[in-house]
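Below are structures written as C-alpha cells.
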Structure I
C-alpha cells in the first residue's frame with residue numbers, strides 16, 4: 001500500500017491561525033541512524049508499512065508526510081516554571097511536524113524534540129542528547145505499560161553531532177526524537193492568550209480543543225464552551241495525577257507549560273520511578289525545595305489547573321469555574337482508588353469497600369518495607385503471599401481487606417522471579433552499555449520486557 005493511501009493525515013492546527021505558531025525549518029543532521037522505531041504506534045496512524053528509508057526521510061530529515069503540513073510549526077506558549085511566570089518560552093527545540101487520525105479516529109500530533117532552533121530557542125542549540133532520547137523511550141514505554149495516559153516515543157534517530165552539556169559528561173552524542181501525542185495544547189498555550197488579553201484567540205483555542213481533542217460540539221456561547229472544556233480538563237488532570245501515584249512515577253518538572261490540556265503525560269526530562277512510596281522523593285536535581293516531589297504531584301497539577309481557570313475567567317464565569325475546580329480533590333481520590341485497584345488486579349466492588357482497600361494498600365506501601373513494584377507483583381490479583389513473607393501489620397491489614405476478593409492472574413509474567421522495574425540504576429546501566437560499547441541489546445531487551453509486563457497488566461479486571 002502506498003504511503004499516500006495509508007497515512008491518515010488530517011491537519012487542523014491551522015484553524016487556530018498564525019498567532020499560535022511560527023513556521024520553521026528542521027535542522028540538517030550529518031547522519032540518521034535509527035535507534036528506536038515504534039512500529040506498534042505507527043500502525044495506529046496508518047504508517048505501519050514504512051520502509052527503513054522512509055522512517056529516516058520523514059522522522060530525521062523531516063520531509064513532509066503526504067497531505068500534511070508542508071512546513072513544521074513551532075508552537076507559542078507561556079508558562080509558570082517552578083511557580084515563576086515566564087512569557088519568554090515556546091517550542092525551543094521542537095515543532096509540530098504532522099497531524100493524523102489514529103484507528104480510534106482521534107486527532108494526534110507528531111511533535112519533535114531536538115529538531116533544531118526556533119524563534120523560541122534563545123541561546124540554546126535546539127538539540128537533544130542521545131541519552132535524553134533513550135531516557136524518553138524508557139519513560140514512555142514504562143508508563144504506557146503501567147496504564148498512564150502518555151505520549152508515545154515514535155522514532156529516535158542518532159544524528160552524528162557532538163553536544164556539550166553542563167549536566168552530563170561532554171561532548172556527548174546527539175539525537176532527534178519524534179513523539180506521538182494527543183495534542184500539544186498546554187495550559188501554557190492558554191496562558192499566552194490570557195497574558196495578551198486576546199479573548200478572540202482564547203475562545204478560538206477553547207473551540208479547537210473541544211472539537212478536535214475531546215470530540216465535543218462547541219456551543220455558540222463562548223462561556224459555556226470554556227466551562228465544558230475546564231470540566232473535561234479537570235477530570236483528565238485528576239486522572240493523570242492518580243496515574244502517576246499508582247505507577248510510582250515522578251515527572252520532575254510539572255510546570256504549567258508541561259501540562260497537556262487533555263491530561264496526557266509528555267515531555268520527559270529528569271523523570272524517575274521512586275523505588276519506595278516516599279512522598280519526598282524528587283526526580284530533578286534542581287528541585288531544591290521538593291516542589292514536584294512524588295507526594296506533591298497532585299498538588300502541583302491542581303495548582304497548574306488553577307492557572308487554566310484564571311485564564312478562562314476572561315471568557316467565562318469565575319464562580320462556575322471555581323465550583324468545578326473545588327471538586328478536583330474528589331475526582332483525584334476516586335481516580336486514585338481506581339488506578340490502585342487496577343494495578344493490583346482486583347475487581348472494583350463498591351465505593352466504601354474499594355476506598356478501604358485502597359487506604360490499606362497505601363498504608364502498606366507507605367511502610368516502605370518492600371518496593372512499590374514488588375508489592376504490586378506479589379499481591380497481584382488479591383493474593384496474600386502470607387505472613388512469613390509480609391509479617392508487618394499494614395500488610396496483614398491489607399490481607400484482611402482482600403479476603404474474598406481474589407482474582408487469579410493467568411499471564412506467565414506473574415510467575416517470574418521478580419517484577420519488571422525501572423529504577424535509576426538500571427536506566428544508567430542501559431545508557432552505559434550504549435555509551436561505552438554502542439551495545440543496544442539492554443535497551444531492546446528492556447523494551448520487550450516492559451511490553452510483556454504491559455500485556456500481563458491488561459490481562460486482568462477493569463481498564464487503566
Structure II
C-alpha cells in the first residue's frame with residue numbers, strides 16, 4: 001500500500017478543486033505552498049479516529065520501527081496518549097506515579113479520579129535535579145500495596161536520565177501491574193546503539209517532534225502487551241484528540257517513519273557530531289561541567305553551572321552568540337540536540353561554551369540542595385475536589401498548613417511542586433514559583 005505522503009503527492013499533482021475544508025483551499029496568495037497538503041478526511045485519505053487505510057499503514061510501520069505490537073498516532077503531542085493511557089488504566093485500580101511526572105499526568109489523574117500513590121526518584125547532592133527511579137523501591141511499594149495496578153514513570157527525564165525500565169517492567173509484570181513509560185523525550189531511543197535502548201513496557205509514549213524531524217505536536221503511543229486495552233485507549237484518544245486531525249502533522253509523522261524505514265542509519269551523522277561535541281566539552285571545560293551519569297541519554301547536553309555562574313545568565317550569554325537553549329535554571333542549562341543537528345551546529349555550540357568557560361572562575365558546586373522535599377507529600381482532598389472547592393488567594397509565604405487549590409509548577413519542564421489537594425508544608429514553600437497561591441477555604 002502507498003504511504004500517506006505518496007497519496008498526498010498524487011492528490012497535489014491532480015490539481016483538484018477542493019470543495020471541502022480547510023478554508024484556505026491551498027490558495028498560494030493566502031498560504032505557503034506546503035499548505036496544499038492541508039486537507040480533511042476526503043476519499044482515499046483514511047480517518048485517524050478509525051484508521052483502516054493509509055493511516056493504519058502508518059501506524060503499523062511505526063510499530064515495526066520500535067518492535068511494538070501496535071502504535072497510535074497523536075497530533076495532540078504526548079498529552080493525548082498520556083491522558084488516554086491513564087483513563088484506560090484507571091479501571092484497573094490504584095496508580096503508582098513518579099513525583100517528577102509531567103503536568104499532563106497529573107491532569108489525567110484529576111480527570112480520571114483514580115486513587116494514586118507517589119514514588120520519588122533517586123537524588124544525589126552532586127546534581128541539582130532528579131535522577132532515575134529505583135526498581136527496588138517500585139518492588140517494595142507494590143509488595144506493600146497490592147491495590148496498585150498501574151505504574152507510571154518518566155524516562156528519560158528532562159535532563160536525560162534513563163531508568164532501568166527492563167528491571168521495572170519485570171517487577172510490574174510479577175505483580176500483575178501495568179507499566180506506562182512517558183518516553184516523550186526519547187523518540188530517538190532504539191534507533192542507534194549510541195543511545196539507550198527504547199523502553200519496552202505495556203505502554204510507551206514518544207514525542208516524535210522533540211528529537212526527530214516531525215512537526216511540533218506529533219507523538220506516538222506504542223503498545224507492547226496483550227494486557228493493554230487498546231480499544232479503550234483508542235476510545236479516549238477520540239476524546240482527547242481533535243476531531244479534525246491535521247494532515248500536515250500526520251504527513252510529518254509519515255515522513256519520519258518512511259525515512260527511518262528506508263534509511264536505518266539516518267541518525268549516524270547526528271551521533272558522529274554529538275560524540276565529538278561531548279568529548280571536547282568533557283575535556284575542554286575547566287569551570288563549567290558537562291553532566292555525565294551511568295544511565296543518561298547523551299543527546300541532551302546538560303551543563304552544570306552552580307557555584308560558577310547562573311545557568312540563566314549562561315543562557316543569556318549564549319543568546320548573544322546566536323544560540324537559544326532549551327531551558328535554563330540557576331544551577332544548570334539544557335541544550336537539546338536532535339536529528340537535524342550537524343557538525344556545524346554542534347561545533348558552534350561547543351566553541352561558544354568553551355569560549356565562555358575561559359572567562360569564568362571557580363568550579364561547579366557538587367553539593368546542591370535536595371530537589372525532593374524531606375516530608376512525605378500529604379493529600380487532604382482529591383485533585384478534582386480541590387479544584388472545584390471554594391478557594392481564596394493568599395501569599396505563598398503564609399500558606400503552610402493550607403490545602404492547595406491549584407497546580408504550582410515551573411515551566412519548562414512542567415513538573416508540579418504542588419498539586420490541588422496537597423497539604424502545603426514548610427519545606428515546600430521555598431520551591432513554590434509564585435508569590436500568590438490559591439488555597440482551599442477553611
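Each reported figure results from applying straightforward, stated rules to the coordinates on display, with no laboratory input. Predicted model only: the values in this text are computed from it and were never measured. Cβ atoms are built from the backbone, for glycine too; each structure is taken alone.
A value of -10000 for helix-only ellipticity at 222 nm (-39500 (n - 2.57) for each DSSP H run of 4 or more, over all residues; to 500), calculated from one of I, II, originates in structure II.
From which structure (I, II) was FRET efficiency 1/(1 + (r/R0)^6) of positions 55 and 95 (r between Cβ atoms, R0 = 25 Å, to 0.05) calculated, if the value obtained is 0.85?
Numbers: I: 0.85; II: 0.25.
Only one of I, II returns 0.85 for FRET efficiency 1/(1 + (r/R0)^6) of positions 55 and 95 (r between Cβ atoms, R0 = 25 Å, to 0.05), namely I.
Taking FRET efficiency 1/(1 + (r/R0)^6) of positions 143 and 423 (r between Cβ atoms, R0 = 25 Å, to 0.05) as the criterion, the highest value among I, II goes to I. Suppose FRET efficiency 1/(1 + (r/R0)^6) of positions 207 and 399 (r between Cβ atoms, R0 = 41 Å, to 0.05) works out to 0.75; of I, II, which structure was it derived from? Answer by label: II. Once Cα Rg over 2.2 N^0.38 Å is evaluated on every structure in I, II, the highest one turns out to be II.
From which structure (I, II) was mean count of other Cβ atoms within 10 Å over residues 255-262 calculated, if the value obtained is 17.6? Could you put the intermediate results ahead of the total?
On the way: I: 24.8; II: 17.6.
Source structure: II.
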